[in-house]
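Participant: Multiple structures are listed underneath, in C-alpha cells.
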Structure 1
Amino acid sequence: MIRGACPAQRADVRELFAMIYMLHEMQLAASAPLRAWAKTNHKLFSNPLSPWSYLPGSNRIAAGSELLARFVKRYEKPEWGIESAVVDGNEVPLRIETVATRPFCHLLHFKRYLRRKDPPVLLVAPMSGHHATLLRDTVRALIRDHDVFVTDWIDARQVPLSQGPFHLDTYIEYVMDFIRIVGPEVHVAAVCQPTVPSLAAVSLMAANGETVQARSLILFGGPIDTRRSPTAPNLYAKSHSLRWFESNVIDRVPLRYPGYLRRVYPGFLQHSGFVAMNPDRHLQAHLDFYQHLVRGDGESAEAHRRFYDEYNAVMDMPAEYYLETIERVFQKHELPLGVMKYRGQVVEPATIRETALLTIEGELDDISGPGQTQAAHDLCAGIPIDKKQDFVVPGVGHYGIFSGRRWREQIYPCVRDFIRVNT
C-alpha cells in the first residue's frame, strides 16, 4: 500500500495488483516471437549441419541465444523421469500409478515389480509454489528400500471453481485420508511446509484412537515453530498484515485456464520471491551456464538445465490456504502455542504415543531455521524418548536436506535405518 494515500488511491493500487496475473500472461504471450527467434538462432549457430555454426564466434551467439530463450520460456510441470529403481544392486522396473484422486491432489504410487515387501512411506510434498517433482531425488533414494507413495498437488489454476475452496483444514484432511489408504504400516515423511499439517494429521488420528496410525513421522526442515531462529521469509510474514498479503499478492486466475476466477497466490510471485532471496547466486549460475555452453561443457550445462527446468516450473496455490498458512503458522503460531484447531477439534501432538519421531534440519537452512522443526519433540511429549531422534546436518541448506549428495550419502541412510527400527 502507498502510505498516506487516500481511499480512492488505495483502491487504484489494489486494482493494479488485481491485474498482475493478466499482465504476466500478456508478457509471456508478447515474448513468444522473441522466444521463437532465440530458439531458431540457437539452432542456426549450433547445429553442425548449418554453415552458420562454423563462423567465428558462433558458439557465443548460440550460447547467448539459448540463454535468452530460457529466460522467456514458459516452464511447464516436469515429468518424474523415474522408470526403474536400483534394489540390492539390480535395476527393477516400476510404474507410477494414481491410487487416489482429490480435487487438488493425486496420490501417486511408485509401484516396483518386486516380490519382497518393504515398508510403505507416504511422502507429503509441499504445496508451496513448486511441483512435487522437486522431490525427485528424495523419491529416487526412498524407492530403493521402500514402497513409496507421494502427494502430487494439482496447480490451483487447473482446478475449476466448482470444486470449491482448499483450506489448511482440507490439507490436514487429505493427509489423514492418504494415511488410511496406504494402511497401518505407513511411515509419513513431510518436507518443509507440510510438516505442520502432517503433524496435525498424525496428532488427530492418535487423539481419536484410529486403528490406522503412522509407524513413524519424519519431518524435514519445516515451520513447526517459526519463533525459533526466524529466517527472512519468517520475518517477512510476521512484518506484514494479513490484509496486506490479500491486497498485494492474491489474484484471480485468467480466462485461459480451467480454474478461471479462482483466487490464488500465483506461482510466478512465489518464484520471484525465491530468486530475490539469493539474486547473486542465480545470476552467477546463469553466467556459468553461458560459459559452459561456450566451452562445450555439455555435462555442466545439462545439470543447469535440469535444475532450472524444475526450479522455474511453478504452480499457483489456493488463496484461502495460502492466507491461512500465513496467519495460523507464521503469525499466530497456533500449533506450538496449543491453540490450533481442525474443524473445531484442538490439535494435541502430546496425544501421539505409538508413532516414532525423526526431525531433520540443515545447519544453513535459510527458509526454516535450525530449531523450528526440532520444536516438534517438545510438542510430542507422549512419545517415549527412545522413539525420538533429531539430526542437524552440518553445512547443509534447505534443499540439501532432501536433495543432492549430502541427502543421498548422509541423510537418507539415517532415514532408512530409522524406518527399519520402527517398522
Structure 2
Amino acid sequence: MAGVIPSGSSSFTFTVLFVIVLLLGTALRIWLATRHIRHVANHQGQVPVEFAERISLDTHHKAARYTIARVQLGLFELLVQAAWLVVLTLLGGVQFFIALGALLPESLDWMRPLLLLVTFALAGALIDLPFAWYRQFHLEARFGFNRMTPGLFIADLFKTAIVLALLGLPLAAGVLGLMSAAGNQWWIWAWALWMSFNVGVLLLYPTLIAPLFNRFEPLPEGPVRQKVQALLDRTGFASGGLFVMDGSRRSAHGNAYFTGFGRSRRIVFFDTLLRQLEPDEIEAVLAHELGHFKLRHLTKRLSVMAVISLLALWLLAWLSEQTWFYEGLGTSPDGVTRNACALLLFMLVTPVFTFMFAPIASWFSRRDEFAADAFAARTTGARPMVSALLKLYQDNAATLTPDPLYSAVHDSHPPAPQRIGRLLAAGSV
C-alpha cells in the first residue's frame, strides 16, 4: 500500500514533525513502562514497612506479577497501535479507505463521508479485539479476576456496536453536516451539538444504556443501606436511587460510582464491592465519591472538557483548510470526503501531540483524589477509609510500589503509600 508523498515543503515539514513526535512519544512510553516493570519487580520481595502488618507477602507478590503482566501487554498494544497509526497515515491506509468509498455509484456519494468513518471504526475494532480477548480470558483469568463467558463477551461486543451506531452515527452526520453547511463558524455550532450530546448521554445512560449490559436492583434494606442513607442525609445529597449492579458477571473487581445527571442521578454499588467491604467501609468509599460531588470536581472537569473541546474544534476548523495537513499525513481526499478525512485525521493524530500534557492531567486528578479522601476522613473518619482502601488494593491486586515517574504520568489516583499516608495523618487510625 503506497501513501501519498507530500508535495510541498509545508507538507513535508509536518510529516517530519509528526514522525518525530510519534517516535519520541512512543519511546517515552516504552521507557516509562520498562522503568515501572523493573521497579515493581525489584520491590516484589518485601512488603512496604507501613503495610507489613496488613498485607501478606503472597498478596504483595501477586499484585506485582499482575501489574507487570498488564504493563507488558500494554507495551505490545502500544507498539501495534503505533504501527497501525503509521499504516493509516504515512502508508496510505486512510487514502485506501477513501478509494474504497469512491467505488460506490455516484448517486451514493452522500454516503461516502460516513462510510469512511465507519470503515475506520470497524478496522480499529478488529485491531483492538485480540487484545480485549486476551486481557479478559488470559490475563484476568490467570489472576482469578475473570467471570465473563465467551458468550457474554460477544454479546457485549454486539450491544456496544449497536449503541455506538445509534449514538455515534447521528452525531457524526450532524458534525459533518455543520462542516459543510454552517460556514466558517461551523465549529461553534458543532461544539454546541457536542455538549448537548454529552448531556443527553448523561441523562440516558442510567435508565436506557447501562441496563442493556447489567442488571440493577435496589440496594436491599440492612446495615449498608442504613449507613448510606444516613450519610446522604448528613451531606444533603439527593439521589435518584441506590442500586446494586451485577458486576460479578464479568469481573471479581469491585467498584462504586455515581451515574446520571440531575434527577436521574443514581448511586451504584458493584455486588463484588458489597461482598468485599464492611458497612462502615462502604460508607467511607461512598463518602469519597460524595467528596468529588461536594467539592464540585465533576462540574470543574466538565467545564474544562467544554473549553478543551471548543479549542479542539476551532483547531480542527483551521486544519481542515490546510492542504499540508492532509498531504503531510498521507492523504489526498476529494471534495466529497474532505471534511470526513479532516475529522478522522484529527482524531488519529491529536493523541500523539497531546501526550505531553498527560502529567498535568494526572496531577490535577490526583489532587482531586486527595481532596475527596480528606472529605471522607472528615465525614466518616479516616479509619474505615484506610481499611477499605487496603482491602481494595488487596482484592484488586494493585501494586503498592509503583515507579514514581510512571505513576506521575499515567496514574489518575495517587499511589497507595501517599494516599493512605495522608489519611493516617488526618486522624488516629
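Rule-based calculations on the coordinates, nothing more; no lab input. Nothing here was measured: the structure is a model prediction, and the numbers come from that model. Cβ atoms are built from the backbone, for glycine too; each structure is taken alone.
Participant: With FRET efficiency 1/(1 + (r/R0)^6) of positions 217 and 361 (r between Cβ atoms, R0 = 35 Å, to 0.05) as the yardstick, tell me which of 1, 2 scores highest.
Facilitator: Numbers: 1: 1.00; 2: 0.50.
Comparing 1, 2, the top value of FRET efficiency 1/(1 + (r/R0)^6) of positions 217 and 361 (r between Cβ atoms, R0 = 35 Å, to 0.05) belongs to 1.
Participant: When distance in nm of label points 7 Å out along Cα→Cβ at positions 41 and 57 is computed for each of 1, 2, which one produces 1.2?
Facilitator: Working: 1: 1.2; 2: 2.0.
Working through the options, I get structure 1.
Participant: If FRET efficiency 1/(1 + (r/R0)^6) of positions 65 and 265 (r between Cβ atoms, R0 = 35 Å, to 0.05) is calculated from each of 1, 2, which structure is the one that comes out at 0.55? Walk me through the numbers before you get to the answer.
Facilitator: Details: 1: 0.55; 2: 0.35.
It must be structure 1, since only it matches.
Participant: Of the structures labelled 1, 2, which one yields -22500 when helix-only ellipticity at 222 nm (-39500 (n - 2.57) for each DSSP H run of 4 or more, over all residues; to 500) is computed from its coordinates? Show your work: numbers first, answer last.
Facilitator: Values: 1: -12000; 2: -22500.
Label of the originating structure: 2.
Participant: Given that log10 I(q)/I(0) by the Debye sum over Cα atoms at q = 0.06, 0.07, 0.13 Å⁻¹, derived from a single structure, equals -0.27, -0.37, -1.22, which label among 1, 2 identifies that structure?
Facilitator: Structure of origin is 1.
Participant: If you work out mean count of other Cβ atoms within 10 Å over residues 33-40 for 1, 2, which one comes out largest?
Facilitator: If we compare mean count of other Cβ atoms within 10 Å over residues 33-40 over 1, 2, the biggest value is for 2.
Participant: Once FRET efficiency 1/(1 + (r/R0)^6) of positions 105 and 305 (r between Cβ atoms, R0 = 41 Å, to 0.05) is calculated for all of 1, 2, which comes out largest?
Facilitator: Details: 1: 0.90; 2: 0.50.
Comparing 1, 2 by FRET efficiency 1/(1 + (r/R0)^6) of positions 105 and 305 (r between Cβ atoms, R0 = 41 Å, to 0.05), the maximum is at 1.
Participant: I have 18 for relative contact order in percent (Cα under 8 Å, 6 or more apart), calculated from one of the structures 1, 2. Which structure is it? List each step's numbers first, then the result.
Facilitator: Values: 1: 18; 2: 25.
Structure of origin is 1.
Participant: Sticking with this structure for a sec: Of the structures labelled 1, 2, one was used to calculate log10 I(q)/I(0) by the Debye sum over Cα atoms at q = 0.18, 0.28, 0.32 Å⁻¹, for residues 209-248 alone, giving -0.68, -1.00, -1.09. Name it.
Facilitator: The correct label is 1.
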